[in-house]
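Listed below are the structures to be examined.
Read the figures in this text as sums done on the coordinates, not as results from a lab. Just so we're clear, the structure is a prediction, and the values are computed from it rather than from any experiment. Cβ atoms are built from the backbone, for glycine too; each structure is taken alone.
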Structure 1
């Protein structure tokens, strides 16, 4: 299998688990390479997620590592199979960073998505024109002109998990700092349409939008925006944070729990969904 340009978080987890099992069995990379009759470089690439692994190869390694836990073996097999599957976002591999590819894959498995935003409307609730402002030169992401529409199409495809045709849309719960609503990205017309779309989405059964007003004297979100991806197994929930150039993920159980508490405190301090919706509509009408 050719090396991957951007291994996903699932592929990295599989590789890290195989490394843990190898080291737990007291085997070197050389010994693992002998099991598969391959070079050491291939084992290193598998353990970093840069290379996929076939079912027979995985079975051979697990046997060499004395893995007798059938549930663990099946979970690793599922992860390996998922890593080989091509999904819709693979079509946008040339314009998606590894961090965003991770996010889209996680969202496709999520039962819930909780987000605290201080500056921007979250991507799942953005209009195409709002996206273009963020993607174009001079915007947040400095996208080359020839890639702009590809980015927009990719984000709109990503939004389909919330659409009417989605079999089981995740619960999306967003807390926005009021500054998000007063920004003028793209000018009055773009923001008016964006706020109107936000109000429309907030009325969907599986979407909740709350606004944390300027008048709040203190709150737990001062360290910046973050998102929590709730997966079928709560022990594997992931927190997403972003820097100016990359998307970072927190997987440590204790740290994820701290972010969940922080989000609970933010939504407790925010306006309720009804007053929040009224505020969004009022600001849209003023533009």
Structure 2
């Protein structure tokens, strides 16, 4: 595809963006897997992001918006078109009992801002590696907490590039689900979180407890995308996988973690094909043994 028009349209903000052709996506995913993005762009201001977004849409080329890549499995062949990263748009501000955070801010930043402001409710988010945009998109959660409990409104760009707002129940949050999953052309730009006043010492203690539990139970020393499967109703994915005898099972460089069977990890040289093959093997084996269909939580992108 001829991108000359795209480059012309982004000329006014060229100093405000990082742009690399053929950028390996393994540098931008927590799995550390993924082939090259045809064009990878990371704006460092909201204005630059909007300019790039509009220019990219005008090309008609495939456009993929990503954050920190904490829930992505990217094809070994890479990603066609333009990959637009939100990580440079990461402002967080406290307004009374509310926190407003831009899409590229990490959920850990939100939790830390809440701690410093003496606000409780976001402790569970401190160890979630993703961004606000991705977190709202999938209603991220941990330790019986979820963003659906906190998000009061979000600002997004619709399929035309117009700025719009979702409020309250308009998000249609469910387990790892939101209205944004139903409208993949929408891009979260900002979210507002409602919290409650709390004791900073107790907030810190709760965050420390969650961090300790993560270190003890999760394979944090290996690249992964977190929990690989959604929790099937009435079961725990990790327990089913372990009971199926799959703990430690591997395909190429991908392995079912021996520390927590709910995690597929990259032992250092895994490919997307390795991970996809292991996921399929897990799903088939668990279904054959227990009649339970495991739904993958990780989003796959690319050719």
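Given a value of -14500 for helix-only ellipticity at 222 nm (-39500 (n - 2.57) for each DSSP H run of 4 or more, over all residues; to 500), calculated from one of 1, 2, which structure does it belong to? Provide the component values of the computation, followed by the final result.
Numbers: 1: -14500; 2: -8500.
Computed on structure 1.
Which structure, out of 1, 2, was volume of the Cα convex hull per residue in Å³ calculated from, if the result is 130? Structure 2 accounts for this read-out. 22.1 is what came out when mean count of other Cβ atoms within 10 Å over residues 28-35 was calculated for one structure; which of 1, 2 is it? For mean count of other Cβ atoms within 10 Å over residues 28-35, the value 22.1 is produced by structure 2. Computing FRET efficiency 1/(1 + (r/R0)^6) of positions 116 and 196 (r between Cβ atoms, R0 = 25 Å, to 0.05) across structures 1, 2 gives 0.65 for structure 1.
One of 1, 2 was used to compute P(r) over Cα pairs in 5 Å bins from 0, in percent, for residues 220-259 alone, and the result was 6, 23, 32, 23, 11, 4, 0. Which label is that? Clearly, the read-out refers to 1.
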